[in-house]
Every structure is written in structure tokens, then in C-alpha cells.
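Input: structures, listed below.
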Structure I
Amino acid sequence: MLAIGSDHGGFELKEHIKKHLEENGIEYKDYGTYSEESVDYPDCAEPVCLAVLNGEAERGILICGTGIGISVSANKFDGIRAALCSDVYSATMAKEHNDANIICLGGRVTGRELAFMIVDSWYNADFLGGRHARRIEKIHALEK
């Protein structure tokens, strides 16, 4: 299952992505926000990150206006590897090389169809392990 969340700047794109996930038979849980009323992106990142960390969700998608603030917030959680993705190649590499367990998107800067392709490429990619696993371990060491 995927966890998905956004602030007000990502709300509209989040709603489109939810429909896309449903159309593709991908289970998700929406952690809010539930309107375009102004909210703070760190507050929106937290429940999605905690869901991933506690095993409630396998991975997560976070969206704010640019994707920057919510990705910075998500990466404050030990064990979260959030990647801001604005193209398909980066989304695939985020999973294959960085084992990104959350992707972040910018609702005000990423078109709907491109967002669908980004989500699909990340969701369908697999972590390659090998030399990349060694690098992930070094990232974990930095968290300590």
C-alpha cells in the first residue's frame, strides 16, 4: 500500500494521482490534506513518513507546490529517503539506485500526465542493490 499526502499547493495534483492509482489497481491511503485551505507542509509530511517507517505503508508520495519543502521535511525522518522527482528518469533512478521510499512532486510545477509517468516509473522500478546497497548503508550511518 502507498501512503499519499499533500499540502494545499499539492492538493489538486494529489487528487488526480489518487484517481490514477485507483485506475491501475494500486492501493493507497490518503493522509491529507483534504482541501486547498492553507496548511504547513511539514505537518503534511509527518503522517506519510510515519506510515512508511512503521510499516503501515510500503512507500509514499508527497506533494507540495514545488516539492521542495515537503521533500526537505520528509528527509528529516531517519530511514526516509525522499526524492524530489520532476522527470521519469530521475524517478526510476530514485528507486533503482537510492531505494527511495518516498517520492515528492511539485503540484504547481508538474503537469498531470507527467506526474502519472513519474509515479508509474518509480512504483514499477526495483532497488538494484549491489554497490547501491553499500551507499544506502552510508546514508543510514549519516543519520546517526
Structure II
Amino acid sequence: MAISFQAENIKLPDIKKRRISEWIKAVAGSYSKTVGEIAYLFCNDDKILEVNRLYLKHDFYTDIITFDYSEEDKISGDIFISLDTVRSNSQKYTTDYQEELYRVIIHGILHLCGLDDGSEDEKKSMREAENSALKLLKINE
């Protein structure tokens, strides 16, 4: 089991890796999942657009792309996060950048736990799950 945090062509965000890893494990556990290999790759908009085009055939920017390699109840995956889009979204939605970053970090984990956000109902459920997870993080601060 390992959670790794890497950056490509940008500075790694200022996060407490051990604390975030424990939070991820707690959130996964609340869905009866254990954590396998999870790799976060923080990048810029150019990189996430390249990944989106290459692997998903989508021609647009996004804040996160999650590749799911989970097996049974063990979640594993590669999670690409564009810090450029996280920053612009925090400005667009007038949220704190750090909170927006944590929201996106856990969004990928929630996908690995089986949550989707394709429909309006799923988006609402995802937002509620993100909010619950963010409260869990704040309790431990």
C-alpha cells in the first residue's frame, strides 16, 4: 500500500502528505475499501489537456482525471490534477484554493470508491460525499 505525490513541470503543492494519506485511508474505509497503490500527479493545464486528449479523446481542460486500477475492495489508481484549473476553479467558485485542492484530491478517491458524477443526481451525491470528507479532514486539523 502506498500513496505517492509527484509533480510534473510545476511545484508540488504545499500539502501535509502523511496527514492527507491518513485522510484518504479514512475516507476509503468509510466505503469499506482499503488503499492499494495510488499515485497523484500534480501538473499544469497543458499536461492534463494532453492526457485528456491521448487517453480519453476529450479536447478540453479539466481539474482531475482518474485512472482506476482497483480490484475488488482495494482501490488503486493514477490521479492527475491540474493545479492551474484548481486555482481558476477556486477563483470562479470563490472558494479557498487549499479547500478546492483538497476537494479535488478526495474527488479522485471517491471515484475509486465507486461514486460517479455523470448525471445531475450523481453530481449532487458526489458533492455531498466531498463535503462529508472535507469535514472529516477539518476534524483532524
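Some values worked out for this structure:
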{"quantity": "Structures I, II, by mean count of other Cβ atoms within 10 Å over residues 44-51: label with the highest value", "calculated": "I"}
{"quantity": "Distance in nm of label points 7 Å out along Cα→Cβ at positions 12 and 116 - highest-scoring structure of I, II", "calculated": "II"}
{"quantity": "If relative contact order in percent (Cα under 8 Å, 6 or more apart) is computed and equals 24, the structure in I, II", "calculated": "I"}
{"quantity": "Given -0.19, -0.45, -1.67 for log10 I(q)/I(0) by the Debye sum over Cα atoms at q = 0.08, 0.12, 0.22 Å⁻¹, calculated: source structure among I, II", "calculated": "II"}
{"quantity": "Answer label among I, II for the case where mean count of other Cβ atoms within 10 Å over residues 68-75, calculated from the coordinates, equals 21.8", "calculated": "I"}
{"quantity": "Label whose coordinates, when helix-only ellipticity at 222 nm (-39500 (n - 2.57) for each DSSP H run of 4 or more, over all residues; to 500) is calculated, return -16500 (choices I, II)", "calculated": "II"}
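Every number here is computed from the coordinates shown, using simple stated rules; none is lab data. Source: prediction; values computed, not measured. Cβ atoms are built from the backbone, for glycine too; each structure is taken alone.
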